Structure P
């Protein structure tokens, strides 16, 4: 499928998205867009263009403009509780912080004395903790590389910015990628792009992670793309990029519907004041679709 379309597989889907809703291109002419995040304090969307080595800023009133260049080939983005931008850097092989004065500080760039691979996607918890994935994608030419892999695995990490302690959650993913907290923040969901599935971990006191079983698989040989970014709505439905565009699952992993887009789709974020706008990064463009449901607070 090489065009825009919305397909409904369950009556529950029409309570989330109107099948007649229009999908709007809000920004185009990029190289490869990724890492969207909505900033409530500045009322704007930030997103990365990895090959362009730039983080862009979009507002409804002024459109798109460069915000941070060079971005060290930034990918995933998040906003902390101080309204600062937290960045997954491919070239820096690090998690960095860009404060309100645009001063860059490295938060973490190594584990057990070895350089990280290329931090990819990131979430900030209610207590300020940072969870991120670290595959090898950014070590490639054109994504900040080439660079030598030092760690013998591709991990998922918990970082405490107060103590600066970095803890490995797991190293048994082939390509850990997008991740998201459930609305209760009692579970963490993580994509393995190569294996084309999403796994779910339970989060206990003291950030103890258990489980990690496969929650759902996303296979479709007829459409381009693999699972990458994921986000929850406030009802616990999971919106995931995957072959063909966006897949929407119920809290019980039932496929409710899909949004088909013409190009490879990388990530997504909820935004606007009501969090009913779903922003989607897809190849050289960024899309917006208005939804009936709204995004979870844990972006």
Structure Q
């Protein structure tokens, strides 16, 4: 069988950390992990005609991420984010404009979207009108069986109720973290329970499933406390995996890629399937969090160990 075609659509950028610059951007992180898990994973983004853009391709090419469809911007620079880490948690200054603010809809991208098995897109790359229209058109062009993942990924001030509403109308899976849940509910005009209510995240997810008929699942990550998956028929919690955290950059994107991969492999939306998805997402997310950067080197030994532990659990 041919590998599944998976697209990460949106920002490709350099995270400038105190220790140096590392390649990132949620869609790019997602794409790299999807490729590592066995999909034909392509990044749809835009880079500058500059050294950082060329260096981005040099980094991605050995990482099983298809860079053939990257657009080159003759005017705008490759994206860059200044990252500060406090107790392992990142804060961001996202510089603008960047090349990925000007993604153009073209025939190659449309043809890819039409035959994609899964696509992943977020809110940050929709901060500009041009990229927003491109992303939403590609999501709309995807076939009915395509897994369309909206990774909320709120980065102030680059989000709005309008972008959330339009994106959720196109998505079949929504992924967000526990801190984003009350913000998203508020922006959508949906009631939220008190944060200390143990059922708050589940009820919030159920309200979004009721509001958006195309949604099949809401995935909520909770950092070191694991994750919650909610569908209309079932829900499943995972307690997380104990690790020594290096930094959390890219861990959520690895979770999303693993979730998507196992959905494409046939994991259902019943309790058993949700348990499989949760275990896979937490295993791969924890591994990335235990390493520095969003695209750490992955040895065959490490891959085999993680896959063996997954096989034991699912």
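Only the coordinates and a few stated rules stand behind these numbers; no lab work does. Everything numeric here is computed off the predicted structure, so don't read it as measured data. Cβ atoms are built from the backbone, for glycine too; each structure is taken alone.
Which one of P, Q has Kirkwood radius over Cα pairs in Å, for residues 199-278 alone, as calculated from the coordinates, equal to 13.8? The value was obtained from structure P. When Rg and Dmax of the Cα atoms in Å, for residues 135-254 alone is calculated, the result is 15.2, 47; to which of the structures P, Q does this value belong? Computing Rg and Dmax of the Cα atoms in Å, for residues 135-254 alone on every structure in P, Q gives 15.2, 47 only for P. Quick check on the output: 15 is relative contact order in percent (Cα under 8 Å, 6 or more apart), derived from one of P, Q. Which one produced it? This figure was derived from Q.
When distance in nm of label points 7 Å out along Cα→Cβ at positions 191 and 207 is calculated for each of structures P, Q, structure P gives the greatest result. Work out the source of 0 here, i.e. which of P, Q gives that when helix-only ellipticity at 222 nm (-39500 (n - 2.57) for each DSSP H run of 4 or more, over all residues; to 500) is computed. Computing helix-only ellipticity at 222 nm (-39500 (n - 2.57) for each DSSP H run of 4 or more, over all residues; to 500) on every structure in P, Q gives 0 only for P.
The value 25.8 for mean count of other Cβ atoms within 10 Å over residues 31-38 was derived from one model only; which of P, Q is it? So the calculation was done on Q.
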